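For reference, the structures are reproduced in the following blocks.
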Structure 1
Amino acid sequence: MYEREQHLRQRHFRHIAGTDEAGRGPLAGPVVAAAVIFDPDYHNDAIHDSKQLTALQREQLFIEIKNTALSYAVAIISQAKIDEIGILNASKLAMRQAVLKLDPTPDFILTDAVALNIMGIPQEAIVKGDQKVFCIAAASILAKVTRDHLMQKYHQKYPVYGFDQHMGYGTELHMTAIKTHGPCPIHRMSFTPLNVLK
């Protein structure tokens, strides 16, 4: 998990940012991205791809990462913007916004498979980067937990959809609720099958 960052530090890059997003696939809610820079001496072998961790492990690491990162930032792109520009562009926008909030400014960016094209900062897109690179995995945890918290809040506002259980993904429970109640304001109306309900 540390190999890519160690290689970059040997090339004299110090402020290496990892960035990732959560929420590309759901039918409802925003897409959330996070970016994180760690001190070169910080290691934590508990940090892995957020999808490989339990909810409790993610919550614990969410606090740990925020307490130990040299810098971290989160960006949220609404379902309305997703419908306007598409989920891929919205995901890239969220990651760019998160990276640009970092202080200090990163001198290298590692992303999970997506090219961000931020002028003046070299970067590398790594396929399955959240499984291979420490700082990307940490960003995936920050993004996932932040989004889950948002969806739990949306559950309080729109309880009939069960957002606290599926976080907006197209589960049987969610699809049944949509058929029964129709879409609510946080549904992504550009996504199938919601786009046929317009």
Structure 2
Amino acid sequence: MFSHVSAALIHGLPIAYPVTHQVEVVRPGVNRRFKSIHVRGVTIPKQHRQGVRGTEVTTREKILATLAQCLETRNTKKVQLALDLADARRESPAESIAAVRFFQHGFVGFVPQIVFDATSLRRQIRVDFCHKAARLIVEIDGLGKLYLGSEVPRAELERERRRDQWLRDQGWRVIRISWKELFTEAKFEEIRRILMGTR
């Protein structure tokens, strides 16, 4: 039965990390890892299985109920924390990772998907995260923007630049975090300094 990232791909779920060539499956027995397949020796109850286009996978539904029924107890607290941090307003895996990073750094007060009426630009601006007390906007540039020079048209880059400048003109600080920067400390230390200045 397909599991983990492989099951998520079959379900059509967004993936937070670049996909590897290794397929992940579960079956009763022992753990085995080969070049192209990772086998986990786990017995999955029938009610935790689901068929998708003729393929058997672990289910994506009723996560809390499934978690409560699992015999495997390792990492259940981590799963519960991940569910607590989940928010449907996050529009990409990168934004979800950013929210986890905020939690890890003890940042509170960030609200996702706030909309501004930018009349001079004749449009609305929606930002990824807004901290009103600190007058701080955090924008997350996910995997899709790793190759800005070749993948994003000049017009789109200019649109982003004018958007950020409008926010700054309204008195907001704007911090952009790239995919790679989500996994380093520099941008989060910058955010911490700004938040500390508002206390």
Structure 3
Amino acid sequence: MPISKRLLDLAIVLVTALLWLPILAVLALLVRLMHGAPVLFRHQRPGYRAVPFTLYKFRTMSEARHSSGTLRSDAERLTPFGRFLRSLSLDELPELYNVLRGEMSLVGPRPLLMRYLERYSPEQARRHATPPGITGWAQINGRNNVSWEDKFQLDVWYVDHWSLWLDLKILLLSIPKVLFREGINQPGNATAMEFMGNSSTEKKG
């Protein structure tokens, strides 16, 4: 990671700490009351150069299960409060801890699932040539309303054209995207469709 990018991340996160820390504390309490423990969703994701790290987010789903003991679908487990958190991307606030640890950046390709690594083409895998971000070029250009192929093209474009000015531009453009709740979910789905690879059709995860 370029040192200038890391310094920008730290400067923004630390300067705005008095704004986001109280919000983080209130949301943690509400998640505990609404969803119970644990408050945080922890999941291993590929980071810079595909090195795994633990991603932190607020829980947005219940642990509702079928009589067989298996978890219900994402759509069934997504709670009204969880839907609200996602609509304003508030569930992603704990990722600021990942930014402070240097595992993520404020701006970069979103950290996806570990199982996707073997499904990328060599060109798509270049999205890991920069640290993953809380927001990114793909997020301000359609988010979950664009296909996986288009999303990865946007990620690679960002890798090839990165600059501090581009990061600042993306951060500023992310604000209205969040406020107007654009592209949160793919139409008809609680979450994005699973990426099955370039030679397979996508199906719901």
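If Rg/Rh (Cα atoms, Kirkwood Rh) computes to 0.95, which of 1, 2, 3 did it come from? Only structure 3 yields this read-out.
Here relative contact order in percent (Cα under 8 Å, 6 or more apart) was calculated and came to 13; which of the structures 1, 2, 3 was it taken from? The read-out was computed on structure 2.
Of structures 1, 2, 3, the largest value of distance in nm of label points 7 Å out along Cα→Cβ at positions 68 and 164 belongs to 3. A value of 2.8 was derived for distance in nm of label points 7 Å out along Cα→Cβ at positions 140 and 172; which structure in 1, 2, 3 was it taken from? Working through the options, I get structure 1.
Rule-based calculations on the coordinates, nothing more; no lab input. Computed from a predicted model, the values in this text were never measured in an experiment. Cβ atoms are built from the backbone, for glycine too; each structure is taken alone.
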